[in-house]
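Just below sit the structures, each encoded as structure tokens.
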Structure I
Amino acid sequence: MDETTKRWIKQAEADYDSAAYNLEGTKYYVCANYSQQTVEKALKALWINKNRQLIKTHSITSLAKKLKLPEKLISEITLLEPIFRESRYPDVAEKIPAEEYEESDAIEFLNIAEEVLIWVKNQMK
């Protein structure tokens, strides 16, 4: 694994830790955002590992398909796709980000992020 890939994985792990921390602190929109970011950075790390270059996209579903993740993971990742915008901007969803997500949402997103992170790391062994 090259240095760039290591940096992306390390940041994905840090984002996962931040998501878990904010779940415990009941900041569910922050947990949602960091869960999405965990997946995005983990997938980009895998892309870099395979292709030796960064891909510039925020579409984690598209990236997951290009990387040929299992269909189950791709299906789960689609739940996180809109979070990149919804968890950050007050004009994207009906509610502001701080009111958009509940604990059950945050738990589900964090579980998906963990599953993707583990899968990606296993692919790079």
Structure II
Amino acid sequence: MSTPIPQDVKHSKTHEWIRLHEGLGTVGISDHAQHELSDVVFVELPAVGRQLKAGESCAVVESVKTASDIYAPVSGVVTAVNKELSQHPELVNTDPYGAGWFFQLKPSTPAELDALLSSAAYAKEIGN
């Protein structure tokens, strides 16, 4: 069963999403991406304080099928990581747009958000 794409997120073409709230961006992977990976068994998150550039590989998600890099959708400094994923990586599968988030960052170049896909554009991109 597919999780509807929330309207308050923007997506990269590499299937990461970002949701802005009070100047911070929460980042995760889309429902489409978690379906492609199948059962997630491990997530390696970036260090808090790490400076990221848009498009930079910053995390790894491992599933029973494969390991995949996760890319920063925008540039910024990592301010928090989802520690729950170390004990419960399956949250990426069960709640990709909620409890399965990966990290938060403070965007350093807000204009980069304009290059990301709206929910409708992302749905079209993945053939929904």
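Bear in mind these aren't lab numbers, they're just calculated from the coordinates by the rules spelled out. Computed from a predicted structure; not experimentally measured. Cβ atoms are built from the backbone, for glycine too; each structure is taken alone.
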Legend entry - Among I, II, which structure scores highest (criterion: Cα Rg over 2.2 N^0.38 Å, for residues 13-76 alone): I
Inset, instruction - For FRET efficiency 1/(1 + (r/R0)^6) of positions 5 and 93 (r between Cβ atoms, R0 = 41 Å, to 0.05), the calculated result is 0.75, so let me know which of I, II that is. - result: I
Legend entry - Which entry (I, II) yields the derived value 2.5 for distance in nm of label points 7 Å out along Cα→Cβ at positions 45 and 61: I
Inset, instruction - Taking Cα Rg over 2.2 N^0.38 Å as the quantity of interest, name the structure among I, II where it is greatest. - result: I
Legend entry - Comparison of I, II by distance in nm of label points 7 Å out along Cα→Cβ at positions 21 and 85 - largest value held by: I
Inset, instruction - Have a look at I, II and say which one yields -3500 for helix-only ellipticity at 222 nm (-39500 (n - 2.57) for each DSSP H run of 4 or more, over all residues; to 500), as calculated. - result: II
Legend entry - Among I, II, which structure scores highest (criterion: distance in nm of label points 7 Å out along Cα→Cβ at positions 29 and 53): I
Inset, instruction - Name the one structure among I, II that relative contact order in percent (Cα under 8 Å, 6 or more apart) of 30 was derived from. - result: II
Inset, instruction - Using distance in nm of label points 7 Å out along Cα→Cβ at positions 37 and 101, single out the structure from I, II with the greatest value. - result: II
